[in-house]
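Below: a set of structures, written as structure tokens.
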Structure I
Amino acid sequence: MKRYQYIAQQFARVGYFDDVDTARANTILRALEDYVKKHFPRGSGFDNGTSLDVGGTRENRIAFSTAFHHMDTHGGYDGWTEHQIILTPDFRWGFNLRVTGRDRNDIKDYAANCFAHALNEDVGDGLGSVEDIVK
């Protein structure tokens, strides 16, 4: 299973449990948010890391929030750009990826490549279920 599939699956579980067991839904959501922080771009310009945009994520869309810390030609930091990374389903390729925000120094292409790589990583057999993670 790919990371984007895992996130979509677990977010759907949050929605299910939200109606029947709010505490369990919140536990799954916290575990999912921690998973995103751990496995998605952080550092190397993404100095504030990446977070799951819970309000922008739904059944047919996954959204992340991030920012990029730009440097000038002398190696000094000279500002930030803020971005949403938005995934929607695509039957041929798995997902469409869109990067919002200002395209300073062609950062949107770089961000798209970083996120596409992270999203297409295999979750792996060692992850276990969310119940294993939240115990």
Structure II
Amino acid sequence: MDYAALKLVHVGSAALSIAGFVGRGFLMLQAAPLLQTRFVRVAPHVVDTVLLASALGLAWTNSQYPFRQGWLTAKIAGLLAYVVLGSIALKHGRTRVIRAVAFVLALCAAGYVVSSAVTRSPLGMFAGLT
């Protein structure tokens, strides 16, 4: 697969992943039973697997690796924050308030990941301020 196609798959699956998280977050806040359906539980894993595979393919194709490019290291750190906060938001938060706060913070982390990828700067959305 060429670079342009791989990047399209990566960006598309990132958009699907974030949109799916937003949808599941709203379902969680409403305590909707739809959140427990098989599709809603399985689909994120499929999308995130495609996202990870395309990320690894892009890194391999461009010889860009974490700890060699600061923006990529920052992107991975933001991704880890997004995963932990998303887990608290959708599963492990003890109260709805904790889940809601974790949901908002996870969305902020996702925004940072996207902005660091777009700007190719560890500062992400704040790169223009320097």
Structure III
Amino acid sequence: MARTERDLEAYLSALGRSWTALDDGTLVIETGDGPPTVIRVAGSLVVASVLIGDAPLGNPEREARMYRRLLEHNASDLVYASYGLEHGRIVLSAALELENLDMNEFEAVLGDIDLALARHVGELRELSKEA
């Protein structure tokens, strides 16, 4: 079971993931062509998040299409992670208890995020650019 950030680093190594550790304990996992996944310990939680991009503003129809699509993805494609809005930006995030986190659960969360990035990011970025 994970107890510290070092345990998370050991999980990432065992999973063959490459990452960068920042001075504040944040782990940044590169995902190839997509945006990086950021892992951090926040109290008793492990939080994984990915900044997808800016949410569309100023066009209610475009906003409605985007938010509807995010909700559809949350309901149909995601198990551990979900899309949300944070300060006008679309984020994909998941949170798990650090104390009980094992490597299989951590791998499942990363897999959920990887799948969402591969399947959704292009579509979501196009929706946010629609005129």
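Bear in mind these aren't lab numbers, they're just calculated from the coordinates by the rules spelled out. The structure displayed is predicted, hence computed values, not measured ones. Cβ atoms are built from the backbone, for glycine too; each structure is taken alone.
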Problem set entry | mean count of other Cβ atoms within 10 Å over residues 62-69 derived as 20.8 - corresponding label from I, II, III | I
Exercise. For distance in nm of label points 7 Å out along Cα→Cβ at positions 22 and 94, which of I, II, III scores largest?
Worked result: I
